[in-house]
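Participant: Quick heads-up: structures coming right below.
Nothing in this text is a laboratory measurement; each read-out follows from the coordinates by a stated rule. What you are looking at is a predicted structure, and each value in this text was computed from that prediction instead of being measured.
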Structure I
Amino acid sequence: MSKDPGAKPFSREFQLTHGIGPSSSIKGSLDSLTKKGIFYKTKKGSYQFSDTFMRYWISYLREAVRP
């Protein structure tokens, strides 16, 4: 979601692309991250980082650990 802010995490395509589990696991994770204030749910039903710079930081970390 740091790469694509408009991502649809419950879509099958997203799950296959990122190798993540079923929608129920995703919902539980997003609910937990929302409760902790890391994400918020928009009026359109998508999820966004609460802190704008968090997205960039995660992208930076992902690039830093690539071989």
Structure II
Amino acid sequence: MRDEIVADDVMQAFALKALEHFEQLRDAKAVQAWLRRLFEATLIDLGTRCQRDVASGRPNAAEL
């Protein structure tokens, strides 16, 4: 169950980031590479946030 929740959180953050930054896509032929890079950035952002939350002692921070 926790893994499904984490996967949902990652996909929601990725979709939101893609919508927010869609205007930055300059070449429609490069959409796959652009989405891959955006997904990687999303994972890095969420991982960094999780590490920061764990370090601060926030409850449930280690779940992501």
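Participant: Computing helix-only ellipticity at 222 nm (-39500 (n - 2.57) for each DSSP H run of 4 or more, over all residues; to 500) gives -15000 for which of I, II?
Facilitator: I
Participant: Given that P(r) over Cα pairs in 5 Å bins from 0, in percent, derived from a single structure, equals 3, 17, 22, 21, 15, 10, 7, 3, 1, which label among I, II identifies that structure?
Facilitator: Matching structure: II.
Participant: Right, next: Could you tell me which structure in I, II was used to calculate relative contact order in percent (Cα under 8 Å, 6 or more apart) as 35?
Facilitator: II
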